[in-house]
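Asker: Input: structures, listed below.
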Structure 1
Amino acid sequence: MLYCLYYQAKIRPSDCWFFVAALRSFEHVAFDRTLDVEQNLFEFFVPEAMNHDFLQLIAYFQAQGTVTEFAQKENRLGSVRPE
């Protein structure tokens, strides 16, 4: 796999700053960015080797009510497998 796994999540507006800071404190788990500011929609690019750790973090934030929607999607940058 040449591209990362791809996820999208909606984050409770009052928790966005804390969520981003907490996620970034775990180095190399995911690259995150805001996809839609008005909807508080974030996207995450997750290396396959870090997927388990990332999903554990998301499960924690879902339990806290910080992550309100979460889904794995096809990587919008596409995927290419070496021949």
Structure 2
Amino acid sequence: MQMRELKRELRDVLDEIETWHGTKKLVPKYEVRRREVVLWKQAIIYKIIDSKRSRDLQIEAFNTELLFCINSYLSLCKIGI
């Protein structure tokens, strides 16, 4: 992934996290799980950026694959599967 794509993904994650306000009711379990995965996505993006800067291709490749898996899961959550 290019740095531009990573920064766009990170911006999207940070924008979503900003929308999470405290709720006055219980959050459904599926939403808690989805938010947890979004936080993992944020951490993985940071790892990819760091590995690009340090030129560690193995760590970059591993975390890039994890990011693709997470994006697939999150896209399934959007359509309700």
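Asker: If helix-only ellipticity at 222 nm (-39500 (n - 2.57) for each DSSP H run of 4 or more, over all residues; to 500) computes to -28000, which of 1, 2 did it come from?
Answerer: 2
Asker: Hey, relative contact order in percent (Cα under 8 Å, 6 or more apart) derived from one of 1, 2 reads 32; which structure?
Answerer: Traced to structure 2.
Asker: Out of 1, 2, which structure matches 5.4 when mean projected area of the Cα convex hull in nm² is calculated?
Answerer: Answer for the origin of the read-out: 1.
Asker: Any idea which of 1, 2 comes out highest on mean count of other Cβ atoms within 10 Å over residues 5-12?
Answerer: 1
Coordinate-derived values only; no laboratory data. As the structure is a computational prediction, the values presented were derived from the model and not from experiment. Cβ atoms are built from the backbone, for glycine too; each structure is taken alone.
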